[in-house]
Every structure is written in structure tokens, then in C-alpha cells.
Structure P
Amino acid sequence: MANYLGCVPLTTTFSLNDMHFDQFLFPKIPFGHCMFYQVFMRDFIPSAMAFLMNGEPDVVKNFLLRTLKLQASEKRIDCFTLAKGVMPASFKVMHDPVRNSETMVADFGETAIGRVAPVDSGFWWIILLRAYTKSTGDYSLAEMPDCQRGMRLILSLCLSEGFDTFPTLLCADGCCMVDRRMGIYGYPIEIQSLFFMALRCARQLLTVEDGGKEFLEMIGKRLHALHYHIRSYFWLDFHQLNNIYRYKTEEYSHTAVNKFNVNPESIPDWVFEFMPTNGGYFIGNVSPARMDFRWFALGNCIAILSSLATPQQSIAIMDLIEERWQDLVGEMPLKVSYPAIDGHEWRIVTGCDPKNTRWSYHNGGSWPVLLWLLTAACIKIGRPQIARRALDLAETRLAKDGWPEYYDGKNGCYVGKQARKQQTWSIAGYLVAKMMLEDPSHVGIIALEEDQKLKPFLTRCSTWA
């Protein structure tokens, strides 16, 4: 069971020509010897992509089936029972030397720091199932009754009716890769992009039996509303920034231009200097009277890969990365968020979190694992030179620095203060990026083309002009 958990050997260099993918594994070493024994759902994704691209899909298949079984286990936090569809944030393998047996123990947030909810886990599971199916051409796994039921349970959580007035998902802080208090509560772009992508993947995989037809209908309706809402209200470019700057407030009725009653005085000063005349991005969050103008890399890359972003918006995102290379890439790709928050804002937003100090960890830190998502997005829209430039930059430091988890500093110059080294997903992210650049057809495993069934609409992206 521990064979696919992605423990990392202590190596210093990697070559695709002599790299053996069993170096991701430790089949003969007791599990307790691994540097970090908790296996996170999101962390395994780049390793899974590497296995699929290397023609080793059985590892991914086993992971999907094992985690599916964990979904069915009892989920309790104190006296509260979680919904059936919740996927684990992580799991560990407990080894019993007396019985010579192993048991998987899942964490659904009950042991996580801050007891954060793993909202993204179920979405990543569906996305990975589709990637496996696309890579192998084998639909038998996705069509298994257990997998169909698992997808329906996940979808039932996010498609259920409630008090929502928006098609986006309302989430608490720490619900995704940014898994500590960082002010992303509300409608974070990372979750919305993953939600959109998971819905599109599920629509390709669900069968009509056992209630699948009803879910397919709900998915279709939600996708229409979701893609319109995010493309319209989360998108920011020079033209739209100027519009927001001139907003009137306290507008009422359907004719309101400032639909969320955002006060222009709340626009932070840094946005005006950061926004180039060509370029744009999906901002971090939109809710009543609130816009989080921060850049979040994962949400924007997934928006491109899932075709949540229009072709013009995708190009604008890449234009922004090139125009603001020193800010978003610096000395080590890629900034998980930009800019960092500090001072009084840092104390209020993070609760004085010593791990998320300015330009560190999720507060403007640089994460090498994001290389694979950046590379996939670049190749999808025909800009591989951006990914090559980022990869060349990473190769000057990553192996020499011992494959750290993240880097600190405004330019990403320093190995993170608390960064673990020999990190699986740092290595896997690099490998997948390298493999995709050498064979761009690999991008098809994860990328989704524009859905012609979703009605086009007039975008606010000024790059259309």
C-alpha cells in the first residue's frame, strides 16, 4: 500500500533519461522512515501526472480506488458527522510490525492544523479520474459502480440547493492549497476553477444510470451559470479596473452596474501599478462589497486548463506573467499569491500567523510545484517559451538546494524558512513540466478544450479590441 505514497529519495540531480519512476517509491523501507508520513490528495496530483506520462497508470488507478474506499469511511469531528461525499484531505499508512500489516487512516480535517475543510480534494479526485481515463483510454474504471457513486456523492455536496445567490461555492478559509488562514474565505478563485474543471470532467465520465442523468442535467445548468459569473465578475484587466475605479455605490435594481456594491476606495494602491495595459487575470475573490484583488497562480492556471478562461483571457493572463515576470516569477517560479500582506493587515487577515509572514509560504511565497501547471497552461495556449524560461530558471537552483517545498523573499531568492527538503511534489512538478515540454501531447491528459455547448458572451477583456 505504501508503494504509491510518493516518498522521496535523497538525490541531488534528475535526468529524464536515467530517471526511474520507482524512485518515487520506497517499497523496501519501513513507512515510518519517510520524511513526511501524511499523504495529501492535492500533493499526489503532479506525481500521478508523472506516472501517467511515463506509462505507469496502475499506480494512479490504485490511488483512485484506495482513496475512494476512504470516502466511504466514517467521518466525525467531535460530535459532528461529515457528509458522505467528502474526500479525505490526506491519509497515512499505519504499519503493525507484529501482524505485519498496514492500515490506511484518513484525515477529513479532524486532525488538520486549524481543522480546515478539504474542499478541493473531491474536485482533484474527479480531475485525476478523467486524466487517468484520457491517458489510458480505459473507461472501465470510471464506469465502475463505486466510482460512479463516488462522483455522484461529491457532486451532491456542491450542486445541492441552498441560500446561495451565486453559482460559485461559498467556502471557509484554508479550504485548498492555501490551507491556512489567509483571507480567502468566501468564493476563492482556486476553488471556483477546480469546481468548474471537476464539473466538466464529471460530465465526460458520468453514465445515465442510477441518477446519473439528473446529475448531468444539473451539471449543464451550473456550468452555464458558473462560466458566465466568473468570466464576468472575477476578470480584471486595465479596462475593467478603470470601470471599477469609476463605480458609483448604493445602486439598486437589475440596472445596477456596480452589482456587488464595491466601494472604489477599497481598491488597493498596488493594483494600479501592477496592472499593465495589456494583460489581465482572475482576481482572488468576489462577494458583496468585497473584491480580493490578489493574484493566485493555481486558480488562474486551472482557469486556462479547464477553458474557464476564454482564449483571449488566457492570452491576457500569459501577457501579465511576461509583463510582471519579476513580481510573479522572480528568481524561482512561481508565486502562489501576489502581493504579500504585512503590517496591520497581516495581523488581522492571518491572525499573526508566524508561518505566513510577508513573502513566505502562502503569503507571497514561491512554490516550484506550480511549474507543471504553468507549463501545461503555456503549452495549451501556444506560449511554451514562457514555460521554458521558467524551467531554465528553476533548474539553476532546485537540485542544488535539495528540492525544497517553497522559497521566501519578494523575488523568491531564499529557501523557505520552514521549507522541508526533498519534497515529492517539488520534484514531480519539475519532472512533469520537463516531460510536457519534451512532448507537448502530454498536456491533453489534463487540459480541456473550449466547450462549444456553453453559450459565448461579450467579455470585459480589453484584449479583444
Structure Q
Amino acid sequence: MTPHVDVQRLHDLLEQQKAAYQRHPVPSAKERLDRLARLKNILVKYQDQFANAINQDYGNRAVMETKIGEVLTCLEHIKYYSKNLTEWMKPSKRHISMLHQPAKGWVEYQPLGVVGIIAPWNYPLLLSLGPLICALAAGNHAMIKISSASSHFGYVLENALSEAFPQELVAVVNGGGVISDAFSHLAFDKMIFTGSTSVGKTVMAAAAENLVPVILELGGKSPALVHSAMNIRDVAQRIAVGKLWNAGQTCVAPDYMFLPKGKTAEFTKHYNDFVTTMYPSLRDNNDYTSIINDKQYNRLQGYLEDAREQGANIVELNAKNESLTEVRKIAPTLLTGVTTEMEIMKNEIFGPILPILEYEHIDEALQFINSRPRPLAFYYFDTDSARADYVAGRTHSGHFGINQTLTHVAQDDLPFGGIGASGMGKYHGKEGFFSFSHERSMMSNPVSPKLYSLKFILPPYNKATHKLLLKTLFR
């Protein structure tokens, strides 16, 4: 297809979905549960095809990372939404002022219409179907735009979902360039974008042309801060898991960390031990994921070269000293002696590279962190809950994790989202249902004129009106 035909197809799809929504704007709980069940069946049926396609896009993507981090997480989300959506759909009774009795007030949760979902390449299944689960539970139709870097996966997903849903309910769009730009300009009823802050700004500007509300799930440099009371070995394991899952190509991976002064050598030893245990080799180890493409690989190598030229100490944890360039892998890497002038401290890393800084007093670390854009996650390690509360109360982040990394994303009942430069809006949890619903206020007055609440305050105003006003003001 030519780009023009593809762009026209986008507009046609949107019109088809809007027309279908207008024909049936409020699907019942039973219909929504059926849609989620169909999605669950597709996930189970196509799990191997999804994993293989994502592996093709990466060059090497650990199959178990796809099945655990994406397929299983989506299945758990479906189970959670299926259990709760009937309760969430119920109208919420609200208080009506005494002055307006005997009226009734309530809130209804109305489907928005057609939702646009722009998914990134790093977790293409989770970050396309995760928002879709929320959208379907809330009664919406959806169009999903898959990253051009996930082309193999995109076509598998398109075929799989077409088996379960008509395109007027759920449609998948593949392509890059002109298609991506056109998609973000469509007049959806809501849009969710997951990706970088810079592209998020472009998407939001495009959406603003049609006043489309947008959920932005962006990134940023998520810090980890370790208190001196913590066992460094325990910290090293949890940081290694959070940093090296998907080779660090995760928006909530620890981006840099603060250790107490003098603890870097101990951390490096334990971190290396865990790396060696998890990944005895790197080059031909299918459990260690490649960098998605040459563009991202060269970007990361550029960060390392810039840091090296500016005096950083770079420790590559490559026990067998394997050559990794041909397989587009980067060894787990620790950096010390970093400065804010280095590119690696200016930009989100999105790779298996971890800069380490040290602090003498914890407030120094907090001052540094608070001087940066607000991150998607903040990981704090400590044995004392009061100190954790102190740190949480003096920082801002989309998520605050205590003695954990990464796993909050898989918690069905926790909302997920950023703040400031790391995003706006939430999904997951019940917040996901309400984010994709219109919370419409409803009010009903009795038919009888005798019960019309405003009859006592209509013109012409007189002493009785004044007396009623005073009585109301000072009651």
C-alpha cells in the first residue's frame, strides 16, 4: 500500500469504529466479560507465536521474559478486571445539598468511545494489550498502533486479534513514519502513548489539535538510593534483576544509583556474582536479551564512549570476555566517577548500564535527585520504615518502591503512571477502568412542581428570600 492509502485506511477505521460505538454505546457487563475472555483465549493460543515474533524483532529476546513479563502479566490483568468490572460499572450515589432536596445525584461510568493506543517496541505485547484490557473493560473500542521496530510482532498481533474481534471493535495498525504521525493526529476519544518524553511531547501536540485527552506513559532516569543499614548483597541482587531484565530496555529499570560512601567495591563484587549466576555466558545465551536494533546499540555505545572520554571508570561484567558486537549485546556494565556533564547522566539509558554515585549524607542524594526531572520510579532500600517514609515524603515519582525494583508493574491493583516529565494519567488497577471511562454526573429532580427545589429563590426577591438566605448562610 502507498502511504496515502494507509493514511486513508486509518481514517476509515476510525469512522467505522465510531459508527459501531454509536450503534451500541453501552455494552453490558456480560458483553465486556466476553470480550476479555476472547482476549485471554488469544493470549493463550498465540503465546508461542508472540514470543517467537518478539525474538525475531530483537535478534534475541529471552522467551521466558516474554512469557513471564508480558503474556502472564496480561493474563493476570484480565483475571483482575474480569473479577471487578461489574462492581466498578455500578453508578455511584452522591450527596445532594439540603437546598436542592429532594433531588437525587449520582455518577455513571460511561464508555468514552474509541481509544487510540500507541505501543512501544520494548514490551510490545504488554504495552499494547495492557491498555486494551482497560479500554475493553470500560466498554470502549480501540485502535492499536504498533512500533515499526516490532514489525514481526505487529503482524502476528494483527492476525491474532482479527480472529477474536471485528475491526470495528479492535484494530491493529502497523507501519512507521507517515502512519505513526497520522495516527497521533486522529480524533480519538482518548489516546494513550507509551514511549520517550521527547516523542510524548510530539504526540500530545498532535492530540491537542482535536482536544484529545492523552495518557502519557514516559520514562526518565529512575534512581535507586541505598541506606547504609541495608545488606549490600541483598541490594545487589534486586538491582541486578531490575536492571538486567530485558537487558535494561525497561522504562522503570533503575537508571542510576546512590550508595553510601565506600560501598561501591562491595556492591560491584556482589553484583558481578549475581550477573555470573544468572548469565554464565552472554554471547550465545538466549536468556540474555540483545539490544533491539543498531540505532539503540550505537546510542548506548556512544554513551559509554562519551563517559570514557570524560574520565569515568567502566567495568564490563563479561567473565568470558566474549565478543558481543555481532549479536548486538552489551555486557552488564557498571560506571563510577560519573558527572552530570556526561551524556549517560543526562539521558535515560535504556540498556544494561548502571552509573553509581556515592553520598555521605542522605540529604545530599535527595537534593541531587530532586534537582532532576521527576522520574517514573524511585527505588529506596532500607531496613527502617520511618526513614522510608521520610524519603518518600521529600521526593516525587510515579512509583516509590521500598526494597524492590520492577515488580510493581505486574501488580494488578496498583495504578501505573508517571509525574511531570515521566508522564501523566494512570492505568492498571481500578484507575485504569476509570481512566477509560467518562465519569458523568447525573441529577434528577421530582416531576411535581411542589417539590421543585428552586421555587423558593426565584424572583421577585423579597424579605422572605433575604430571611431564607441569612438562615442558610448561618445555619
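If FRET efficiency 1/(1 + (r/R0)^6) of positions 114 and 322 (r between Cβ atoms, R0 = 35 Å, to 0.05) computes to 0.10, which of P, Q did it come from? Source structure for this number: Q. When FRET efficiency 1/(1 + (r/R0)^6) of positions 194 and 226 (r between Cβ atoms, R0 = 35 Å, to 0.05) is computed for each of P, Q, the one that comes out at 0.75 is Q. Out of P, Q, which structure matches 15 when relative contact order in percent (Cα under 8 Å, 6 or more apart) is calculated? Of the options listed, only P reproduces it. One of P, Q was used to compute semi-axes √(5λ) of the Cα gyration tensor in Å, and the answer was 45, 31, 19. Which one was it? It must be structure Q, since only it matches.
When mean count of other Cβ atoms within 10 Å over residues 274-281 is calculated for each of the structures P, Q, the largest result comes from P.
Out of P, Q, choose the structure whose coordinates give mean count of other Cβ atoms within 10 Å over residues 154-161 equal to 19.6 when calculated. Considering all the candidates, the number was obtained from Q. Quick check on the output: 3.7 is distance in nm of label points 7 Å out along Cα→Cβ at positions 42 and 354, derived from one of P, Q. Which one produced it? Answer for the origin of the read-out: Q. Say we calculate distance in nm of label points 7 Å out along Cα→Cβ at positions 82 and 386 for every structure; which of P, Q gives the highest result? Evaluating distance in nm of label points 7 Å out along Cα→Cβ at positions 82 and 386 on every structure, the highest lands on Q. Each of the structures P, Q was assessed by mean count of other Cβ atoms within 10 Å over residues 242-249; the largest value belongs to Q.
No lab work stands behind these numbers, since they all come straight from the coordinates. The model shown is predicted, which means the values in this text are computed figures rather than measured ones. Cβ atoms are built from the backbone, for glycine too; each structure is taken alone.
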